[in-house]
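Alright, structures below, take your time with them.
What follows draws every value from the coordinates through simple rules; no lab data is involved. As the structure is a computational prediction, the values presented were derived from the model and not from experiment. Cβ atoms are built from the backbone, for glycine too; each structure is taken alone.
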Structure P
Amino acid sequence: MNALSVSPQEKAQDLTHETVLLNEAVEALAVRPDGVYFDATFGRGGHSTAILAKLDKRGRLFATDRDLRALVTGEALASKDARFQIHHAEFSSAAQWLASLELQGKVDGVLFDLGVSSPQIDEAERGFSFQQNGPLDMRMNQQAGQTAAEWLARAEEEEIANVLYRLGDEKFSRRIARRIVETRDTHPLTTTFDLVRCIVDATPRRDPRKHPATRSFQAIRLYINRELDEIAAALSQVVDLLSIGGRLVVISFHSLEDRIVKNFIRDESTTDKDFFGQPVGTARLSRVGGSIRASAEEIARNPRSRSAIMRVAERVA
């Protein structure tokens, strides 16, 4: 099987993947039949398919994803629907691609569905899951960058501890980092279960409601993929893509992501004031409503939606 093929088992995983806040996100975009939209995180195409269903033959949808599996699914959709295009890229570089298509200031809605998708977690060979044994990879784009195993083999103990604490809020970060360094001296960490054993052995007190590896795996994944940097860079570029009245919709899954999104919308929705209290400059965005979370029904159906939080803004200048 080549790098861009998908097995029947993988296709089955994709079909059972349930898109989080699907109806709420599409409603927040306020899709116009003839509009131009951008799905910055195509994933397995749940949001894109729903957006396309609301477009007529004049409408256009563009998408990006850095995951090759997502690209396969997206290219299959593009081959069947001329209204849709997908580009293999990190979403922080999407503005450049869309600008090359002369879409600056012409996009009616942009959607970000952040974090790792259910199929990525469920696929053991991706290395995202602490519940399945597989290669310690964790890269969203498996053609670029260092793997988690490569980083853990080289990083200083203090660097590992800082990443676990800063990106995972792991209170036992120093103990875990010390155990990782002690272990790698005699046994390289090459699988997810190698890492899980280090974390479990170094964790003196355990929350029965949460696996002890949860925070560390999150932190390492965020670091390997530069996810927070990606979000900040992408948001800083995306406003210029939007038309006046265009919507920005962002779904995040933990507090670090949501803080970046919340602060960005706040900053772009307010203006500084001069000595006399008069506004200086013009706010480019206006916040639309408050934060939106998954319903009780969706959480019961899809427990992974519990941590999802969606924020919406509209370009006004």
Structure Q
Amino acid sequence: MRSPVAPRSCPPAGYEVPNDVLIRVHAAAVQTGDTQAAAGAFKLLVTTNKSGSGVVIAVGSGVKSLRVGDAVYGLAFKHGQLFPERAAPGFASDFTIVSAEFLLVKPAHLSFEEAAALAGSVLTAYQCVKRYFEITGQPPGISTLEGKTVFIPGGLSATGSVYTQIVKNVYGAKSVVSTVSTPKIDLVQQYLRGIVDKVVNYHTQNIVQEVGRGTVDFVLNTQWDLVGTFPLVNPQTGAVVSIASVPSPRTVKQDFVSGNHGNREDLERSGEWIAARKIRAVLTVVDIDDIDAVRKACTMVATGKGGISKLVIRLA
């Protein structure tokens, strides 16, 4: 399908967007925010499924980094908490248009589904860790988590399964502690063997008692119960960085991190780790033709219950 589009209020000469790439989509990731948007949490216009993968079938006149036929993955927006100046179409369609600045060439060892699952989470995790280093005053170039204990709740969530790998495999954290529900206890070893050092069953165990009050250097929060992590943090040297919620400003100075995908340097660094196999995709895949399976899987994403890590819809 071809369709002329005016990307903004402009005369006909402005219809072409020189940095855009037309992609035949193979896979699209589903985020919690996608299900929130579908439920009416945000004002229109809003697009969903903003990360995915596919094959380039056309490029704008200004695109130099990609060619027709390249397998790519990436995102269709700049910042998780700001809508773009023009609504991106998203990846959950047979074709999509994405600015080249948000795309990377897919490593050969990754499937399209795996690439879609990693597209946004690795970058946001990297920026969260950088923010921790800034908060705690680590000098640039000497940033490491060696000797540190890191608490990341929701170890088999879409974000937790990636974040735990980054703090362990990239930054060398001494101890990675996470939480899962009863049905997922055994799955941690299946998907994150050698990554998570201590697992707490939040259904049956008291997290503070199991982890230890004031024993954690870095809380990278991925869940809505942010305040519940505060007793874990070392009160003198620890820090909390959150992607999921913020406390009352009366409680603590807040810093919410949602990921700046417009930072090309960070995007490329994240891509290097993926290409080097430091982060492995943990995902659940459903086919777009099986609408019942799509609905069921999206319900798990919306409720945060029952799903395993990142949900990806296969389109091709």
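Worth a mention:
- Value 0.30, calculated as FRET efficiency 1/(1 + (r/R0)^6) of positions 209 and 233 (r between Cβ atoms, R0 = 30 Å, to 0.05), assigned to which of P, Q: P
- Structure with the greatest value (metric volume of the Cα convex hull per residue in Å³, for residues 73-120 alone, set P, Q): P
- helix-only ellipticity at 222 nm (-39500 (n - 2.57) for each DSSP H run of 4 or more, over all residues; to 500) from the coordinates reads -12500; which among P, Q: P
- Origin of the value -0.57, -0.64, -1.28, where log10 I(q)/I(0) by the Debye sum over Cα atoms at q = 0.12, 0.13, 0.21 Å⁻¹, for residues 129-272 alone was derived from one of P, Q: P
- Entry that produces 34, 21, 19 once semi-axes √(5λ) of the Cα gyration tensor in Å is calculated, selected from P, Q: Q
- Comparison of P, Q - label where distance in nm of label points 7 Å out along Cα→Cβ at positions 113 and 281 is highest: P
- Looking at distance in nm of label points 7 Å out along Cα→Cβ at positions 97 and 225 over structures P, Q, structure Q comes out largest.
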